[in-house]
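**Q** Below: a set of structures, written as structure tokens.
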Structure I
Amino acid sequence: MPQANLLAKPKMSVMQIILMSFGFLGIQFGFALQNGNTSRILRSFGADVDQLPMFWIVAPLVGMIIQPIIGHYSDRTWNKWGRRKPYFLIGAILSSIALVVLPNSGMLTSVLPTLWMGAGMVMIMDASFNVSMEPFRALVADNLPESQRTSGFAIQTFLIGIGAVVGSALPSMLAKMGFSQEAGPTGVADNIRYSFYIGAVVFMAAILVTVFFSKEYPPEQYAQYHGQSDTEVKQKSSLLDIFKDFKNMPRTMKQLGLVQFFSWFALFSMWVFTTDAVATHVYGLTGDYSKSVEYNTAGNVVSSAFGVYNLVAAGYALCLPLIAKFLGRKGTHAFSLLAGGFGLLSIYFIKDPAMLTYSMIGVGLAWASILAMPYVILSGSIPAGKLGIYMGIFNFFITLPQIVNGICGGFIVKHIYNGQSIYAIVLAGFLLICAAISVLFVYDAGTDKK
């Protein structure tokens with residue numbers, strides 16, 4: 001029930017929501033480059049396929065630590081630059097630097113071995129992406145009334161999809177424009193290096209659009225819209241309060257944790273192993289193929305396929321509010337996850353690389369929903385003034401499954417799957433189906449009866 005002194009937030013126009021969320025286009029542009037190309041970059045630096053999860057694991061581990069801290073402080077940052085905006089900007093600067101340095105790690109061997117330098121840049125890149133990302137989630141919940149939150153997160157997901165589509169397709173586009181696909185002096189092909197340079201510019205520009213053209217409520221207005229006093233809004237607290245908030249996390253968050261675990265374990269497997277799975281299972285490559293043109297061709301196909309799932313996600317995101325009216329929030333998420341699960345399972349049966357596009361359609365439905373529906377379901381159960389910290393804590397359920405996968409995924413591929421990465425993709429498909437079943441048991445404070 002609304003509190004007596006709680007004023008209704010004014011609704012925002014579609015353009016206002018787009019400007020507020022536009023930075024996410026840049027963030028996902030960077031994520032797409034990272035997800036589609038990091039494995040082949042590290043492979044070109046000398047990593048074995050079963051080692052890839054261990055190099056990827058550092059990024060979510062850092063994110064697990066950083067996200068609650070960023071969320072905690074963004075809840076309490078009130079200055080002339082805004083509340084969430086300072087974190088957008090700092091994250092963008094660090095991310096852009098990492099995007100430029102990663103493909104040039106081979107030129108920095110006097111500092112660290114190339115492979116370790118590259119892995120370090122992946123860590124810094126992912127941590128910086130996360131500094132920018134989670135405050136965006138909190139900003140949507142800060143500014144939008146409950147009636148617009150599904151639409152708000154859907155528009156945010158649409159922008160994520162647009163950024164990811166272009167970011168995923170960029171290496172192939174540059175290759176077709178004549179940029180070399182052979183590893184040069186840096187160990188990374190020119191089409192990949194220049195894709196990362198462009199990504200750095202796009203990331204920074206998109207964040208600046210949100211910083212300059214969107215608003216945040218000052219403390220007095222925020223207090224009125226969230227039923228708090230000025231004192232409550234501005235009160236200081238210790239970092240130790242993170243542990244108290246973790247202990248008192250809402251029931252809905254705990255239940256969504258299992259759904260997120262299945263979903264993100266599957267996504268991590270897809271990002272890490274798809275390139276090698278396609279190279280070996282579809283293209284039939286064997287032996288030491290990691291620096292071959294054929295392997296880069298397989299990598300380009302996978303990167304473009306990832307662009308397809310992001311394109312599907314961008315369009316599907318705009319349909320989520322309408323679908324949720326018929327299936328409900330949980331039903332919509334369950335349906336989407338099932339589609340993703342069957343999409344990943346279908347990769348096992350592919351012999352023609354072009355067919356990968358059709359597998360990615362289902363993955364696109366799941367991806368759009370994963371980026372929107374858990375946050376819509378969660379936002380209605382978070383106490384006022386705790387949006388940042390709880391969005392940060394919720395990130396645990398994104399990073400933890402990736403860490404678990406990073407620890408055991410490579411071992412499983414090497415010793416149980418006998419080096420055949422395709423079976424990691426099959427397992428990912430089954431886990432998305434498990435996530436679809438699990439979400440049906442989540443309590444949604446916005447729609448379910450207590």
Structure II
Amino acid sequence: MAAPAAARRVAHGFHVSQPTRVAAGRGIAARIGGWTASYGSRALVIAGTGHARASGLLGQVDGALRADGVATELLEGIAANPTASIVDAGAALARAWRADVVVAVGGGSVIDVAKAIATAAATDPRPYREHLSGLRPAGLHVVGALPVVALPTLPGSGSETNGTSVITDDETGRKLSAHTELAAPRVALLDPDLAADADPALVGAGLVDAICHALEAALSSSGSIASDGYAEQALRTLLRLGADPLAGGDAGGDALLEAWWATNVAGQSLTLAGSLPTHPLAHPLSARLDARHGEAVAALEAAVLVTFADRFAAEGSLARVAGWLDVRGAADPDAALRGIIGRLVRACTALGVRASVGDLGLSEAATAVVVRDARASGSRGLANLPGDEPTPEELFRVLDLARECGPTTPAKRLLARADELFAAPTAT
């Protein structure tokens with residue numbers, strides 16, 4: 001592998017926007033009524049498929065809103081991988097209800113839908129699919145959005161502090177994204193008590209997703225000293241905490257809150273720098289296979305690092321990230337790659353995220369669909385790769401390696417299998 005050209009990001013212009021006010025702490029969810037009332041008196045509340053209601057959280061939120069003079073209308077049942085038609089229905093409800101604020105209670109998918117509804121309800125009543133990457137007409141400009149108050153119930157996505165919504169297009173089945181800073185939540189309330197009894201598998205997948213967000217931002221060719229600052233802080237924090245956020249009790253709650261903040265920092269780094277091919281490939285996996293987004297990202301990340309290692313080394317980003325993580329011999333590209341993968345493997349092991357792409361259900365025959373969807377997504381994750389965009393053959397290589405080697409495959413075994421696979425011609 002070629003020696004790195006530089007270990008420090010070249011300083012160039014960048015733009016940073018932080019529109020979301022974050023209020024964090026145990027029990028902070030009880031204050032949602034006062035926060036929401038400052039933005040309106042008629043709230044459309046968006047919730048998921050049952051946990052918020054079964055846990056009693058939805059009733060508590062409704063009571064808190066009403067106690068502060070906010071009337072409510074509920075849109076419940078938002079599942080993972082939500083579609084544009086759900087956004088259209090929600091926007092129609094928001095307009096009919098005359099909502100002046102949207103409240104999201106749930107995970108990343110719920111918050112994404114809330115932001116999309118807030119955008120669609122305040123713009124021309126056109127199909128929301130026209131807001132999605134690769135489908136958006138040149139003349140479509142978002143000039144407003146209803147204010148959003150976000151109460152996330154799981155850490156990881158960072159959706160509560162950015163203006164991006166990831167939505168599945170009903171017509172093509174492709175998972176695409178839409179972004180406007182106007183849709184970023186005005187307030188995000190981070191309450192670790194809400195995730196205290198959550199499935200550890202969901203929490204672990206979310207935290208690994210955030211680690212991957214920071215890694216991708218740090219290696220993106222569109223990064224800057226601003227995104228690097230966020231990415232380094234997030235990586236150091238999340239890798240240091242390990243499995244502590246899953247421990248339960250007061251200590252686990254404190255660690256979970258710290259990790260939750262780090263996932264927001266990781267999300268900000270990704271918003272600034274953009275993703276790598278990991279995310280354009282992960283979205284078809286979750287859309288087509290109904291896989292959890294965090295698990296799909298984790299299943300792909302190491303394979304992306306290995307497949308494009310020479311490109312990262314040539315830009316010096318491998319050495320830079322390895323230096324952040326105190327990898328011994330970070331200046332050597334091979335040592336840097338092994339060290340970064342080793343730390344990712346340890347994090348996935350500690351957090352219980354083990355599924356390979358094959359475990360998630362991707363067959364060899366279906367890889368062509370994933371590659372096709374990734375290339376048609378319009379995602380900047382392809383353009384952010386150092387050098388040219390990835391070729392179809394390189395994307396097939398990522399998937400072939402990720403089908404056999406999962407997030408907890410040791411670096412030595414992963415690299416050996418990559419050498420074997422990449423030495424043979426890849427069918428496309």
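Values quoted throughout were computed directly from the atomic coordinates according to the rules given, and no laboratory measurement underlies them. In this text the structure is predicted, and so the values were computed from the model without any measurement. Cβ atoms are built from the backbone, for glycine too; each structure is taken alone.
**Q** Assign the value 17, calculated as relative contact order in percent (Cα under 8 Å, 6 or more apart), to the correct structure from I, II. Working shown, then result.
**A** On the way: I: 29; II: 17.
Working through the options, I get structure II.
**Q** Now for a different question. The value -23500 for helix-only ellipticity at 222 nm (-39500 (n - 2.57) for each DSSP H run of 4 or more, over all residues; to 500) was derived from one model only; which of I, II is it?
**A** Values: I: -23500; II: -15500.
Attributed to the structure labelled I.
**Q** Tell me which structure, out of I, II, gives 64, 48, 42 once Cα extents along the principal axes in Å is calculated. Working shown, then result.
**A** Values: I: 69, 45, 39; II: 64, 48, 42.
Of the options listed, only II reproduces it.
**Q** Which one of I, II has FRET efficiency 1/(1 + (r/R0)^6) of positions 215 and 407 (r between Cβ atoms, R0 = 25 Å, to 0.05), as calculated from the coordinates, equal to 1.00?
**A** II
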